[in-house]
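Please go over the structures that come below.
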Structure I
Amino acid sequence: MADAPAPGGHGPSLRIDKFLWFARLAQSRSVAQKLAEDGHIRLNGRRVERAHAPVRMGDLITFPHPSGVRVVRIIQLPGRRGPAPEAQSCYEELKLGD
């Protein structure tokens, strides 16, 4: 797993498409790439239009999902696409409108 980020937005990062796939928030990496390139993902409130946009711990990702719009905060960067419990420990689900 990754270390804590340094001040100023520097530190370990991971491509947004890989994060969504590793964290099991997208069915495949190609689905995650398409979401990013089509501009359907927001990273810290800003629209992302490239699959290689870097994400870091503490970032907020907003994206469409079959169950509705999801907002997650990155807790740690996964090193692989592991089992679901491992993937779920990498992010915190935030509720809209609560």
Structure II
Amino acid sequence: MTPSPSFTSLASIRARNGRSAELGERLLALVEPARRIEGCISHEVLRAPGDPDLWLLQGRWASQAALEHYCDGTCGQCLAEVLQGALVLEASYSSDTL
């Protein structure tokens, strides 16, 4: 039996100078609510090795619909607010099927 595909999302977020710790706190606050979304397999925040200003927000989803629900819901809106705020210098986002 072939396993169903899962979907990944990855946001790379660079903090403004001197704002990395605060950005990390804001991102970490988004993890538990995202994990409660139906279809969330995993969701975590990682600090890039060797770059204290770069944060990675990684999610794995059971379906495209679950990922879209995350993006369109409260968690996605909260993430958008963080990304558009004064803590972030630059950000990129990608998603794909595993």
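A few notes on this one:
- Comparison of I, II - label where relative contact order in percent (Cα under 8 Å, 6 or more apart) is highest: II
- Parent structure of the calculated result -9500, given that helix-only ellipticity at 222 nm (-39500 (n - 2.57) for each DSSP H run of 4 or more, over all residues; to 500) is the read-out and I, II the choices: II
- Structure (I, II) behind the derived value 21.0 of mean count of other Cβ atoms within 10 Å over residues 20-27: I
- Structure responsible for 1.8, with distance in nm of label points 7 Å out along Cα→Cβ at positions 12 and 36 calculated and labels I, II on offer: I
- Of the structures I, II, the one that 1.08 was derived from, the read-out being Cα Rg over 2.2 N^0.38 Å: II
Any read-out appearing in this document is the output of simple, stated calculations on the displayed coordinates, not a laboratory observation. Just so we're clear, the structure is a prediction, and the values are computed from it rather than from any experiment. Cβ atoms are built from the backbone, for glycine too; each structure is taken alone.
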